[in-house]
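Listed after this line are the structures, all set down as structure tokens.
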Structure P
Amino acid sequence: MKLKTVIGLLFCFVFAKAHELQAQFDFSLLRQNDEISISLDDYKGFYKNLKLLQVGKQTTLSFGGSYRFQTESFINEQFSSEEDQSDVWFLNRFQLHSNLKVSDKFELFTELNSSIIDSKEELAPVDMDELSLNQLFARYHFNEHWNVLVGRQNIRLGSGRLIDIREGPNVRLSFDMVQLQYTNSKTQVTGFYAVPVQLEEGVFDNNALDFKEAVATLYWTQNWNTNTNTDIYALYKNEENKTWNSGTADDNRLSLGLRQFGTWKKYIYNNEFVFQTGSFGDQNISAWTASFNVEYPLGILGDEGIIGIKTEAISGDSSNSDNTLNTFDGLFPRGAYFGRVARFGPSNLIDIHPYINTSIGPFSIELDYVAFWRFSRQDGVYSPPLILEYPSTDENRFIGHQIGAIGAIEINDFIILELETNLIFPGNFLEESNLDDTLFHTVLTVEFKF
């Protein structure tokens, strides 16, 4: 109760001061990338000092953070009305960061996280982390092109298909890493070796540098012209005791990817192909995914209306008895891969996903539909953390339909309210396992950034 009181007081105090400030705010998902323009002459007070504190001739210190409250509920969470239906819980996530910059050479970024959940009986690892270091890294710029980073960081590569910060769940994904990066006006090349932080529920008790799981990456982004961009990348991940439908063994795989994104006439496109090879125990790995995403702006639907369609094929294992594993590994995907409902993850899937997004002033609306099939009848269906959720028990391919809607209002630069609802109608693959009841999901989010 004391924690919630402190957060509430901080919310009121900071917001009361912040709304008086004449400034430009662009709060990034990764807060180390915030772009905030403050005129020293416009305002001299608490919030200006919080965002821009001059501590030396060439040294600045800034502070910020966010508070996110969510209430989430399910009916028939496991597609069965026979299960316990008391599935309503409350999530609180508070983050506080500081960013020290010395000239244009050195940066020290620190971010604390506290993620708490109430009323949920069976907790997932991403639900609860009372207090932890979410990020703590130092970055040194050798010159305008080269920089090196050492420490703990949230990171998203490209579209977030294989490495993402996992914003949907209550606790983000952090990596302990060493990173070298080259950038110029058209090119960015990033190489790193990283170990994911293993979550615990208490205070500063997360497991660091657990080398049972690690990833090495080389990622090249090229801007060819104003309309055409390309990502080319190689990611090597090793994971001990990984479970797929075919069994449990050490998984060592190389992912080779190509992403093409940009605009053509009025169309916005984002297409990606990934091939994976390596070993799973004594089996060889041969897996792949292809994703195609096209959007078209429609001004008649609002200020920034868009109609789009996304479709992807994600390979699954074709046989449990041969010497090859075909199940695609999404590596470290975002936790809410197909909406906050998060029932299905990026392995052994075919999906078709049309959607409409629009905004009118501070209001925005997103409507979408997804149809899911199993890519292979010999493989099961996996959850977003790529844990086998529904083993292969029959020959049916169709998993289900999902209908989703998100309504949001941006009250100002600091506060946003959002309501998301989802319905999933089971297909014959789930129905054969007596999982035949419609799932209903809703989550209300209030987020404050400062």
Structure Q
Amino acid sequence: MLDQNNTVTFSRQDVQEMDATHHLHPFTNSQALNDKGARVIDKAQGIYVWDQDGNKMLDGMAGLWCVNMGYGRQELVDAATKQMQQLPFYNTFFQTTHLPVAKLAKEIASITPEGLDHIFFANSGSEAIDTILRLVRHHWVLKEQPEKSIIISRENAYHGSTLAGTSLGGMSGMHKQGAPLVPDIERICQPYWYGEAGDMAPDEFGLVCAQALEEKILTLGAHRVAAFIAEPIQGAGGVIVPPASYWPEIQRICQKYDILLAVDEVICGFGRTGGWFGSDTFNIKPDIISMAKGLSSGYLPIAAVAVGKRISQTLLAHDDDFNHGYTYSGHPVAAAVALENIRLMKQENIVQYVKDDIGPYFQKQLRSVLENHPLVGHIEGVGLVAGIALVKNKDSKTFFGDELDVGLICRDHCFENGLIMRAVDSRMVLSPPLVISHEEVDELCEKARHCFNLTLADVRDK
């Protein structure tokens, strides 16, 4: 179809037909989606997106935990345009660099936790996790301790969907596909106080979960364990915030047994928790971290691994190649956009805004508006990330059975009523753009309560 300017236009049905015929979606039952027809997103501005039918939705998930600076930032578009005109691509192989990647490496090193001052670039969080796996194991080989190859993760952890990321993660549904997994991966319990602590107080439970790491190390033998990897807050696992006692004990155990501490900052990084990184918020001192999403506010694919001195000095002291990398590692256009994104965050004081202003307001309003709802068993979160547990009976803390997917019921009501929330089993999760205002937080909370009311009506007698 041609519009009045003789430009070819596509209807929603046209897009859905092309999509169904040729596009395989991530984490999707493709046939079920094709029968229904994909939702077609057409444009976005600020914290809102519009579908092709003109329906406006408040994006409570910042895309996929990533559009931290909101949609429509012309500064980021201009940074990409300018760099494309000067140097649209060159690789960082063959003893070669360029200004955007060198500047970005320096800039990232200036905001990461102390000592993480060498940066390796990738294109996604999953690739960054693959890089951590290889770097950690390679470090111990160079230290002449090749038997230290086991990496310990957590149940219900998410570290990406590549083979390495799936192996390091703790989601059984992912483990069933693409096996066999990468060997020498072990797991311990997750620190999910509301769902798994029973009668234990939060700090007691946090210590029990952390000490499971020590028990696992002793069972396997410290001489075989290379690292422990975890997110500061479990994101895709449902936004699970560990008790205050958890991370100090994890830190102590890693130091005691000479275990590297790898922190997955793909979701928590770049202001989400009120620090540049979740490690800052929880006072974690990692040896290595992954980052992606908020690095460019999702405007272009880019990821990085920040490597601490312990590992980087081992690499630099070894006169040989580290045989790992990607065609687009440190892509100049993505690097230019990430640089501008960080500059904007600093100019607009975004991290401090999340820590001292909008983060506390968001957490307070969620509890004020939603905590007394009959479906809401528990709300937890830090900064601009939150998880809301939906329960059948909040007094007895009775969860819905597997036969009823209350999360998906609620998610669908949200989409139909102008709000994007994500469902993780029976937990609803939120991660709005960091530039959200007080008024927009109020709008989000009121829309969420309305959708919870609709969900309650659907599940009341089930």
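Laboratory data are not the source of any read-out in this text; all were calculated from the coordinates shown. Only a predicted model underlies this, so the values are computations on that prediction, with no experimental measurement involved. Cβ atoms are built from the backbone, for glycine too; each structure is taken alone.
Tabulated data for the structure shown
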| item | result |
| --- | --- |
| When mean count of other Cβ atoms within 10 Å over residues 209-216 is computed for each of P, Q, the largest belongs to | Q |
| Structures P, Q, by relative contact order in percent (Cα under 8 Å, 6 or more apart): label with the highest value | Q |
| At a computed 3.0 (distance in nm of label points 7 Å out along Cα→Cβ at positions 193 and 417), which of P, Q | Q |
| Structure responsible for 1.4, with distance in nm of label points 7 Å out along Cα→Cβ at positions 169 and 201 calculated and labels P, Q on offer | P |
| Computed 24.2 for mean count of other Cβ atoms within 10 Å over residues 153-160 - originating structure among P, Q | Q |
| helix-only ellipticity at 222 nm (-39500 (n - 2.57) for each DSSP H run of 4 or more, over all residues; to 500) derived as -12000 - corresponding label from P, Q | Q |
